[in-house]
Structures are given as structure tokens and as C-alpha cells.
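A.B. asks: Take a look at the structures below.
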Structure I
Amino acid sequence: MESWDEDLINAKYHFAVAERMYANFFEFEEKRFLIGVINELAKSVSCFIRAVLIFEGKLGRNYSHNLKIFKKISRKYFGEIDSENLLKVLEIKRAHKMTPVEFAHKNKMILLVNGKYWFLTVERLGEFLKSLKNSILKFRGISDKYKKVI
């Protein structure tokens, strides 16, 4: 097993949990499912970014530096929209952690971040899930080719 495989497995696990919570939201429509989706998506994206950086041999100790490197690398592999969505998930997670006010009504979640309101819809969370799924599938294709070469 390669050193990045473990992080990819963790990313897939947290993605599966986020996907199940997202599906359950439509049955129960409770705020905690939205928060859970955000948390699990952020864990999955973090593990995924780490896997990509280890695969590329560019993982460092500085978090913000790693994100800059990932931003450059990810566009090449996953496209601009998916890359931006992955980074946006981490931004939302950080904002959710800092927010003093959060409110969920039907298919929207409202966060107060630095005096500004952020509106997060369930549909947007679905887009984030789709971007992460596409990125994981693309990365698996890239890493499978690498394994066959060695």
C-alpha cells in the first residue's frame, strides 16, 4: 500500500458518510444533517488533499502552503470548477467554526461570518458532493495508471 492510499481510503469513507447524511436530509429535513454533511465533506476533502499532495511528493508542514500547492496541482487533474468547490468546502467549514449564529430553514442554512450573512443551500452541498466524487474518481484513474507503471 502506498503512503497516500490510506488518506484516499479515509477520504472515500468520509465522503460515503456525507453522501448518506445528504440523502437522509430529504427524509427528515433537520439542521444537524446539513452540519454533518459539512463536517464530513471537510474531513473527506482534507484527506483527499493530503493524498494528492503525498502522491505528487509535495506535502509540507505548512497548511496554507499546502493549500496553495494543491490549488495549482488540482486544476491540472480535476478542472477549475471541481478544484474551487473542494477549497470552498474547507472555507465553509472554517466559517462555520467561527460563526456565532447559524440558522437553518427548509433547504437553506444561514451563517453569520465576520458581520456578513452566508447562505448555503442544500443544492450547493449537492454540488460539493458531486465535485468531490468526480475528483476522487479522476484521482483513482491517475493513481491506478501509476500503480501499473511500477
Structure II
Amino acid sequence: MTPDPVHVAVSGFSWTTAFVGLLNVLVAGALVAWIKGRPKMRELEKTADEKLRDDLLTRVTKLEIRLEEERAQHDASMSVMRHRLNNSDQCLDALLMLLETSPEKVTEAVAIVKTMRERQRIAEALEKAAIHAAKISVTAEQPPA
């Protein structure tokens, strides 16, 4: 008589069963490692985001300071240019007025205007020196980035 195939117990080693069991252990281990490591990964991502934000805020702050300095320098340069243009206009107006009132004194008028221009050049040089000194003092106060 032959044994019933349904009730036959297979006893022995099967490579397929061993492989499936090992695969289950590996997948379960990977899943547990991922679940345990996820909070730390989130913390690292959050820390990286915060550092990036802080670095960007620092850079923006430095750029804003630099922009304000450049605006101040630009305003000072424009002020010097306006002053120089006004001085040139005054000299031309003075020369024309002297020539209109007394044309016979042209040489005296030219000497007066030359003296006026020399004083204006000295004043402009002092203004430019003050602007450059301000630039140097601002640069010296700030450490290089």
C-alpha cells in the first residue's frame, strides 16, 4: 500500500525554504533599520536646512551692509561732482559778468577767475580726500569676510 500524498510529511532540507527565510530576515532587518534611522535622518535634514538658512541670512546681511556702504560712497561722489559743476558754473558766470561790466579789464578778470578756480580745486581735493579716508576707515573697521 502506498502512503497518501496529502499526509506525507516532508522532512529534510530545502534550499528554497532557506533562501526565503533569509530573504525575510534581511527585509525585516532593513525595515527595522530604516524605521529606527528615520528620526535621525529627519534631524540631520532639519539641521542642514537651518545651517543653510543661517548661512544665507548671514550672506544677505553682509550684502546689505556692503550695499549701504556703496550707496553712501556713491552719494558722496555725486555730491563732489555736483559741487564741482556748481563751481565751474560760478566761475563762468563770474567771468562773463566781469567781461560785461568792464571789457577793458579782461586780464584782471582772467586772473581773478584763475585764483577762484585754484581755491575750488583745493576744496575739491580736500573733499575727495575726506571721501577716501571714510572708505579706508570703513574697510579697516570691518574684518575681511
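FYI, it's all coordinate maths here, none of it is from the lab. Remember, predicted model here, so these are calculated numbers, not experimental data. Cβ atoms are built from the backbone, for glycine too; each structure is taken alone.
A.B. asks: Who wins on mean count of other Cβ atoms within 10 Å over residues 53-60 among I, II, i.e. which is largest? Walk me through the intermediate numbers first.
C.D. replies: Working: I: 15.5; II: 10.2.
With respect to mean count of other Cβ atoms within 10 Å over residues 53-60, the highest-scoring structure among I, II is I.
A.B. asks: Among the shown structures I, II, from which was the value 43.5, 153 of Rg and Dmax of the Cα atoms in Å calculated?
C.D. replies: Computing Rg and Dmax of the Cα atoms in Å on every structure in I, II gives 43.5, 153 only for II.
A.B. asks: Comparing mean count of other Cβ atoms within 10 Å over residues 85-92 across I, II, which structure shows the greatest value?
C.D. replies: I
A.B. asks: Using distance in nm of label points 7 Å out along Cα→Cβ at positions 69 and 101, single out the structure from I, II with the greatest value. Working shown, then result.
C.D. replies: Working: I: 4.0; II: 4.9.
Structure II comes out on top.
A.B. asks: Quick check on the output: 0.5 is distance in nm of label points 7 Å out along Cα→Cβ at positions 109 and 125, derived from one of I, II. Which one produced it?
C.D. replies: Numbers: I: 0.5; II: 2.8.
Of the structures listed, the value fits I.
A.B. asks: Still on this structure, I have one more. Of the structures I, II, report the one carrying the highest value of relative contact order in percent (Cα under 8 Å, 6 or more apart).
C.D. replies: Sorting by relative contact order in percent (Cα under 8 Å, 6 or more apart) in descending order puts I first.
A.B. asks: One of I, II was used to compute helix-only ellipticity at 222 nm (-39500 (n - 2.57) for each DSSP H run of 4 or more, over all residues; to 500), and the result was -32000. Which label is that?
C.D. replies: II
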